[in-house]
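Each structure below appears as structure tokens.
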Structure I
Amino acid sequence: MTETTAWEPDADVAPENACPVAPVVDVVFSRWTTPILWVLSHRGPHRFVELQRSISTITPKVLTERLRQLERDGLITRTYHPEVPPRVVYEISELGSSLAPLFAALADWSGNLEEVERARRAYDAERQTGRKR
């Protein structure tokens, strides 16, 4: 008996569009998205400079771009406070918080990274030995 799952696209869907995970990966796993979401999720609302200090390797330009995209995607909110000086606070949105189970599952899976590294070393060693022959 064949069971239909969410992974089975319509027959007329092109293979590159068939996997429902690909667009999620595009939204959630771009270079700086996960560190920004992690900081806002685990450390609460932050101002721009606080985020930049928390993620010390990100440039201001890239942080600005990523924050705009995350706000556009609905994963964070930006609150402007018309004070002197003006204050802008970023925080994770309800939609962004809904990613917590996904990130928890990935964190659990990270226990497999040692095995991945062993597989890479074995693969590289096999390839290196194969070239010497």
Structure II
Amino acid sequence: MATPTPSLSPYKSVFIYMISVLSGIIPCIIAFILFKYNVPLWTIFVIIGVYITILMANIFYNFLKQIDAIKNKHEKELSVLRHDVKGLLSPALLMADRILLNKSADEKIQKSAESIAQSIEKVSEYLTASKNKH
């Protein structure tokens, strides 16, 4: 079963808000200080550009980590689901095989059992193939 993702605590939300505000204020402060000391404008633009580039790279890296964590969680859940489905289908496959091995069974029942066994084996193959795709 999929578990709901917990929401951010109020303190963590405030912290994220403060970081986002500071990430916008810090380049302005740096620019004003550098301008006060007569640093050429092109140098100020380069320094602020490097700062923003590093900040954006850090944000991008954190998003990639979150995406990877979600992907790993979903892979684990899919693996459990595949295992559970195969476990639920195995008794039906065993019963269909038992009917197929029983030569005294009616011909219609034999054909039905064969159809059931083939369908279950196709589902099992599909689940195995979907595991190999990921």
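FYI, it's all coordinate maths here, none of it is from the lab. Quick caveat: nothing in here was measured; it's all calculated off a predicted structure. Cβ atoms are built from the backbone, for glycine too; each structure is taken alone.
List of remarks:
- Which entry (I, II) yields the derived value -17000 for helix-only ellipticity at 222 nm (-39500 (n - 2.57) for each DSSP H run of 4 or more, over all residues; to 500): I
- For semi-axes √(5λ) of the Cα gyration tensor in Å, for residues 21-76 alone computed as 18, 12, 10, the structure of I, II it came from: I
- If Kirkwood radius over Cα pairs in Å is computed and equals 21.1, the structure in I, II: II
- Among candidates I, II, the computation of distance in nm of label points 7 Å out along Cα→Cβ at positions 85 and 101 that gave 4.2 used structure I.
- Of the structures I, II, the one that 8.4 was derived from, the read-out being distance in nm of label points 7 Å out along Cα→Cβ at positions 37 and 117: II
- Given 0.15 for FRET efficiency 1/(1 + (r/R0)^6) of positions 13 and 45 (r between Cβ atoms, R0 = 30 Å, to 0.05), calculated: source structure among I, II: I
- Which entry (I, II) yields the derived value 0.00 for FRET efficiency 1/(1 + (r/R0)^6) of positions 29 and 93 (r between Cβ atoms, R0 = 35 Å, to 0.05): II
- Entry that produces 0.50 once FRET efficiency 1/(1 + (r/R0)^6) of positions 53 and 125 (r between Cβ atoms, R0 = 41 Å, to 0.05) is calculated, selected from I, II: I
- At a computed 55, 14, 10 (Cα extents along the principal axes in Å, for residues 69-108 alone), which of I, II: II
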